[in-house]
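In what follows, structures are represented as structure tokens.
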Structure I
Amino acid sequence: MARSIIAILLGLVSIIIPAGLITALSAKILLQGATEPTGIYLAVNIIFRVIFSVIGGYITSAFEKHAGLRNVKILAAIIFFIGIINLFISLGMVSIWYSLLNIVLAPMCVFTGGHINNNRLNISN
């Protein structure tokens, strides 16, 4: 149980912290005083969110190998609900399509990372 909680928290941290840092860095570099997010800024954030979500799912699956995808499903659900909260927080600040894309894409990428690790473990056995 404790290993599962740690695995989920590690996956969550490996998504949220790098994504937050990239968002802040890309805002500083790409927005440069713009009042609304630009398309390139949103694209950069989506691309990195995908990468970090795959990594988070992989880490969660790798840390607790015997849990299968149970922990990855929990992490994906957490990421999904964070996306919904973000949708309501960012209403009017970013395009609704950007927020909806994050809600759908990030959990799918978490699953992808978990499946990559599970397949790696099954092939090596």
Structure II
Amino acid sequence: MEAYFMRNGFSAAERDNSGGIFFRRDNVFVKISYYSEECPAYVLNLTIGMGGQEYDKGLLSAVPLWYILPRDNEKCDYSSWIFSSEQQLERQLTRVVNEILMPYIDPLWRNKELLDLLIGRFRRENRREQ
């Protein structure tokens, strides 16, 4: 997966305090993570955002994968993204590149205006639900 990001001009992977991996290009980041509490059946989480991190200056500045995917898309079924071993994780990361990054995430990091609009819409909808 890192090779994919490097080919597309992103920086090398950085880890955050929770074990998530960030790839950055200009003012855009993609974060891939999982929650250790889900052991032994981990589920990949992916967000794309702008700025330094998911919350920049106190504001939500990222959008989760589930919000980006069309609701009727079978990729929204997180049970298909579960892994419990390093080999399964490698398979899932390959799937992420082919089935998620290329069709859904690439258009967003290439069009920052569209990404910014999507983040704003997610922020407004998320605020209403609280």
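Just so you know, all these numbers are worked out from the coordinates, no wet-lab data involved. Keep in mind that what you see is a predicted model, and the values were worked out from it rather than measured. Cβ atoms are built from the backbone, for glycine too; each structure is taken alone.
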Which of I, II yields -9000 [helix-only ellipticity at 222 nm (-39500 (n - 2.57) for each DSSP H run of 4 or more, over all residues; to 500), calculated]: II
Rg/Rh (Cα atoms, Kirkwood Rh) from the coordinates reads 1.04; which among I, II: I
Winner on relative contact order in percent (Cα under 8 Å, 6 or more apart) once structures I, II are ranked, highest first: I
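State the single structure among I, II that was used to calculate distance in nm of label points 7 Å out along Cα→Cβ at positions 5 and 29, giving 3.8. Walk me through the intermediate numbers first.
Working: I: 3.8; II: 1.0.
It traces back to I.
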